[in-house]
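> Please go over the structures that come below.
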Structure P
Amino acid sequence: MEYQKKFIIGMILIAGFVLIIGISSFYVQMQIDSGNVCGCLIPITLFIPFLGSVGLLIGTLVYYFFNPFHEENIDGNVFLSLFESDEMKVMKMLINSGGKASQARIVRETNLSKVKVFRILEKLSRKDVVSKESLGKTNNVTVNKKMMKCFR
């Protein structure tokens with residue numbers, strides 16, 4: 001959807017530039033045909049640099065819309081190496097499960113104690129890496145969306 005909007009804006013910019021060039025060229029041609037070259041609103045000596053400048057502006061805007069600054073894909077293992085070993089186990093498990101899992105599932109799959117997993121999740125929650133949502137006797141744990149982008 002966003003690409004379509006940028007495409008339409010880019011096409012409008014190009015069409016507007018072509019329209020400006022067409023109208024300006026027609027006006028200058030009419031002035032030349034009437035023998036009134038110096039009577040133009042914009043003198044011929046300034047007309048070409050003016051159109052060149054407008055062309056550069058339009059070209060830059062179109063380039064900006066069609067070539068957005070791409071975020072480099074960052075190797076998620078770099079981020080994982082910043083965590084302690086047990087935190088890394090929990091994060092790997094969460095990432096492999098799509099960024100969501102119950103606290104009970106984390107305990108089962110990481111072979112860590114309930115208390116250890118609870119403390120790790122509290123620490124990660126304080127760092128805004130994960131969020132916990134209470135669900136009965138267990139919690140649903142979700143990895144922060146920005147953090148998940150690093151692992152895709």
Structure Q
Amino acid sequence: MGGLVPGAGGRTRSGRIGYAAGAFDLFHVGHLNLLRRSAERCDHLVAGVVSDAVLWQTKGILPVIGEDERAAIVGALACVDAVYIERDADRLVTWDDVRFSLFFKGDDWLGTPRAEALQAQLATRGARIEYLPYTLETSSSRLRAALADLETMARAARG
């Protein structure tokens with residue numbers, strides 16, 4: 001499996017292979033909840049860290065924390081058995097590298113056209129999406145907006 005780096009979890013690669021992907025930038029409790037809940041539902045959890053280039057390509061944002069550091073943070077969690085840096089936005093390329101049977105997503109994706117299309121793609125490989133509760137209290141988007149506000153206030157204070 002190309003590109004997989006062992007994580008702190010250490011469970012052997014057997015049984016149900018789960019995959020939970022994210023930018024994992026500005027790591028917060030919502031990320032932790034997703035990874036912990038995912039690990040509870042599979043025998044081996046691979047955390048996918050979306051690369052800086054793919055984040056720019058798909059969302060038009062550059063992360064605050066670079067991909068190697070984000071992968072190190074995520075890989076240090078006891079619930080993560082391996083880490084994979086996503087260098088291609090195509091989830092079938094990811095599946096070819098990781099060979100997961102379960103793809104974990106927040107339930108904010110449930111019923112969306114993107115989720116339906118992804119499920120149809122993954123079904124061709126015998127994988128399915130399992131939805132987990134989305135943590136509403138904290139999001140990277142909110143944290144990023146708060147940092148931008150602080151930067152604006154700092155600039156204004158400097159004159």
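> Here P(r) over Cα pairs in 5 Å bins from 0, in percent was calculated and came to 2, 9, 17, 21, 22, 14, 7, 3, 3, 2, 1, 0; which of the structures P, Q was it taken from?
Checking each candidate, the match is Q.
> Of structures P, Q, which gives -13000 when helix-only ellipticity at 222 nm (-39500 (n - 2.57) for each DSSP H run of 4 or more, over all residues; to 500) is computed from the coordinates?
Q
> Among the shown structures P, Q, from which was the value 30, 23, 19 of Cα extents along the principal axes in Å, for residues 78-125 alone calculated?
Here the read-out was taken from Q.
> Another question, if that's okay. Thinking of P, Q, which structure, once distance in nm of label points 7 Å out along Cα→Cβ at positions 86 and 110 is computed, gives back 2.1?
Checking each candidate, the match is Q.
> Ranked on relative contact order in percent (Cα under 8 Å, 6 or more apart), which label among P, Q comes first with the largest value?
Going through P, Q one by one, relative contact order in percent (Cα under 8 Å, 6 or more apart) peaks for structure Q.
> Which structure, out of P, Q, was distance in nm of label points 7 Å out along Cα→Cβ at positions 22 and 134 calculated from, if the result is 1.3?
Q
> Identify the structure, out of P, Q, from whose coordinates log10 I(q)/I(0) by the Debye sum over Cα atoms at q = 0.11, 0.13, 0.22, 0.23 Å⁻¹, for residues 6-93 alone was calculated to give -0.27, -0.38, -1.03, -1.11.
Only one of P, Q returns -0.27, -0.38, -1.03, -1.11 for log10 I(q)/I(0) by the Debye sum over Cα atoms at q = 0.11, 0.13, 0.22, 0.23 Å⁻¹, for residues 6-93 alone, namely Q.
> Given a value of 1.00 for FRET efficiency 1/(1 + (r/R0)^6) of positions 46 and 102 (r between Cβ atoms, R0 = 35 Å, to 0.05), point me to the structure among P, Q it was derived from.
Q
Computed from the coordinates by the stated procedures, all read-outs in this text should not be read as laboratory data. Not measured: the values here are computed from a predicted model. Cβ atoms are built from the backbone, for glycine too; each structure is taken alone.
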